[in-house]
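In the part that follows, the structures are each spelled out as structure tokens.
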Structure P
Amino acid sequence: MPATDWKEDIADNEAERFAYYTSVLSAIQAKAQAGRALHAKGNLGVEADFEVLGDIPADAKQGMFAVAKKYPALVRFSNGASAKRADQKPDIRGIAVKVIGVDGDKVIPGMEAAVTQDLLGIRSPTTPVKNAEEFIKLILAVQTPALLPFKLIGSLGFARALHVIRTALAGFKIPTAALASTAYYSALPSQYGPFAVQYVWRPVDGHVLATKKGELGEELAARLRESAVMYDLCVKFFIDSKVTPIEDASVEWKSELISVARLTIKKQDVDSPRGKAITAYVEKAAFDPWHARKDMKPLGNMMRARNHAYRASTQARGAAPEPTDMPTFSA
């Protein structure tokens, strides 16, 4: 049975510090004029089905995963930078899934009756930094690439800065695997009923599909014109504070992967009028891990910082309101 003795370590002055971090990201967003503060460039926006599996262990039947059910979903693939750059430049790559029609009280005040659950992932099972403080220091250093090592050494110290840079570079590699065969990781924990988990998006096709030169989204779009692309959503349960820490985002959780749902990105033509309407809607939408049921809320320092930053970002760019149903896109 998974452990239930997880806990968060919340500092007394955390709200003030997170407000400052949010102001830093808001300034970057305003300067970039790219829409989002981070993950500015969308590779592709598509529609999908999200099916909660029926044959899963009893402990995994929590929150929206308690009952087998199929939901409509919207999916956004993106690059992590605050500027829109070519896909052949090193960067973080992300996936964001908005599942629509999810019942249960939601976390965000004023949005308790919302019917969406957002699940986000990146290509790495960890982040280069331990917490939000280190994250902001890294983001500030990245703004002047030529001075990045010196700025990071000044703020984190030599040994820690070197470790963060090495880890970041490993995660920023130019992708050699196509999006259709790339695994994604939440890298950060969430509550899961009485438990805590991290999520992993695992491609169903076991073959690694080599990417081609050019734009990642264009390649995935070409695949989707021929057939659907599928991922299994898996959970990794909290074991203890050392092996699966809640507050340190730089430690990879090594617990067993358990499949709980399947994401099927339908066969579709993103260049059709309907496909373009979906893409436009996805780009306007807000993908936020705090769009979540109360029994599936985000956990840990990095996630709590996101609770401040994401809301400020979506308000600044005039993001679309949360859908109350799957939008109807004209053919």
Structure Q
Amino acid sequence: MKRFALVSILFALTTFCTGCPTETEPQPNGPAWSQLFSRLPGALISIWGTSSANIWTVGGDAEDGDGPMAMHFDGTQWTRHLTGKTGDLWWVHGFEAGPIFMGGANGTVLRYEGATFEKMVTPAAAGTVFGIWGASADDVWAVGGAGSTPTGGFIWHYDGKAWAPHPAAPADLADTTTVFKAWGASADDVWFVGTGGLVLHFDGKTMTKVAVPTDQTLFTVSGTDSRAYAVGADGVILENAGAGWLDAAPDNQQQMNGIAARGESAFAVGIFGGVMQRTAGQWARIETGLIFQDDYHGVWIDPAGGAWCVGGQVAALPLVDGTIAYYGSADVPGSTYAIQQ
């Protein structure tokens, strides 16, 4: 049986979306920033979707008995799904026709399909799955490691039947590196990033270590068909348009945790509510006007160009106080969500 409850989220300063509109409507004054949620039980770490009416975001387990944060937006209403599992979730990735994969602590990969969460069998119950990306539902990568120390790294692959360490992955990952994220433009053009400036490329057969102009930890890689991006510690922003990785960050930038791109636009998010945007080939910090002093960790761009940023207390355990911010021209509901079990 499924139960639904309406939960009010009280903002410390301002309550947005009074009355909660029942549909998304254009804002009369063009794109603007709004804080949809604040102080959610668990921090939100990753966000992904196929459209502005199909968005998933996942995050921390506040240890309140309800498990990790896993929220879905259908264009009208936000719903928190209770997974029936415990432990922080660090990444979400899926496919328009399903399934949805969520990775997290203790070697966890959850598969959501048919309104059911399944904890999949993975090669190890240690380490954290920090990143998931797939070209198709039977060609999915999961990466991770110990996180706080540069050991225990892994690269797993799912072929539609089972998860297994990928044979092309470097043999020394388990000793030297945490792999934080994976992203690809296609099945034979996949990038991996991690500690110590690690960048690996998979061409469909071989995985090769690629030189980059930094030895800082890289947290996230993303991109488009024509350009890949990676961000990390010490304000690093790297770009690769096919001729190699170049340093693209302005001077004196703060740590960036997440990045997303669509077309010629890209957004990067980081500590202390930092947001940067790439327009006309240049990166610049933008002022959101939101009062938010925790860290953003993930960002996703919808097909209309709207940016969805998630974060909270993500730098220390427990991962709590989740937030969702939106930049765009739609009037997106916030402040309340339903609970589905």
Structure R
Amino acid sequence: MQHLLASGLGNPSSIHGSGQAARHWLERARAQVAAAVDCPPRCVVFTSGATEANALAWQSVSRVGTGTAVTTHVEHAGVTMLADEAESKGWQVVRLSLSPKGNLHLHELPPSWEFASALMVSNELGLRLPVEELCRQTRNQGGLFHTDATQALGKINLKALDADFISLSAHKIGGPSGVGALVVNDGVELAPLWPGHQERGLRAGTENLLGVVGFGAACEDLPTRIAAMDRVRKLRDSLATGIANLGTECLRHLDNVDPKLETGSCLSVAFLGIDAADLVMGLDIEGIAISAGSACSSGTLQPSPVIAHLVRDQDRRQAIAKGTIRISLGPENTEQDVEHALRGLKTTLTRLTNLR
């Protein structure tokens, strides 16, 4: 990205030398992203992020007219709102439930459906959903399958995934914010969000060359990131043990889930009687950045609907959701970071408890 800034390259759509040099860098990045999911480069459509990629994939719903779509109760807000919009246009949307042990209720599938969309890994729980099975059943129905693999990229190998649409985002793997991609399977027809000739006619406008190149460079480092996930899991488990020993009443979501069903990079914990928003702000003072629910919706200060769905105790549902924080770890984190987080949690929880 620094090299391109210094080079002052032109518009990738231009035919002059500077434009064609920019086109070279663009297509180089496209090949790097394609290699991450083992698809031909022509299948990669660059977007402003996974949220736009999700919206572009859901455009396939509009091509059918009306019908039945399948999604889940634990989707990222970007897909939840797309499902609500489809419903308002006459689609029947079936939302699959999740058990407290992390099992997706596939028995809730309708007799038939034309489209399905499910997270590969939950952004709030780190839970792996059985997208391969849902994809297989959707294909058997003759339908199209989309998965938001934003939280899976860099944590698990995506090369065996055979979805019609795969949404990706750069900033989850150390790339820049504001750039992502939708992988569109060969032969799948898709309506553009708005007309234009860039990105196979599916995403008009001059490409974000700097962001795209940064995304491609980050994809080159994916094998290293995936190899580090065992160490990340150990850090996460150490953090979970430390939190359990703080002496503050808390509840760890998906505490007994099979390790094969989650990435090991995320810890979702409810501190009973504590407002998660206060805890997030208190930890920020201590130099620790966490979220309450999804980072994309936590600014609303509303309890996470994903956590509310997971909690079966109706009497405590809202209180647990209101007190839930999400702590994410990655290859950049160290044992010193875990120790710092535990000290910050102890200080902040003591302060908040004394204020009650």
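Name the one structure among P, Q, R that relative contact order in percent (Cα under 8 Å, 6 or more apart) of 18 was derived from. Walk me through the intermediate numbers first.
Values: P: 25; Q: 21; R: 18.
Here the read-out was taken from R.
Thinking of P, Q, R, which structure, once helix-only ellipticity at 222 nm (-39500 (n - 2.57) for each DSSP H run of 4 or more, over all residues; to 500) is computed, gives back -8500?
Label of the source structure: P.
Can you rank P, Q, R by distance in nm of label points 7 Å out along Cα→Cβ at positions 42 and 282 and just name the one with the largest value?
On the way: P: 0.7; Q: 4.1; R: 5.7.
Evaluating distance in nm of label points 7 Å out along Cα→Cβ at positions 42 and 282 on every structure, the highest lands on R.
Taken together, the values in this text are just the output of simple stated rules run on the coordinates, not laboratory data. As the structure is a prediction and not an experimental result, all values here were calculated from the model. Cβ atoms are built from the backbone, for glycine too; each structure is taken alone.
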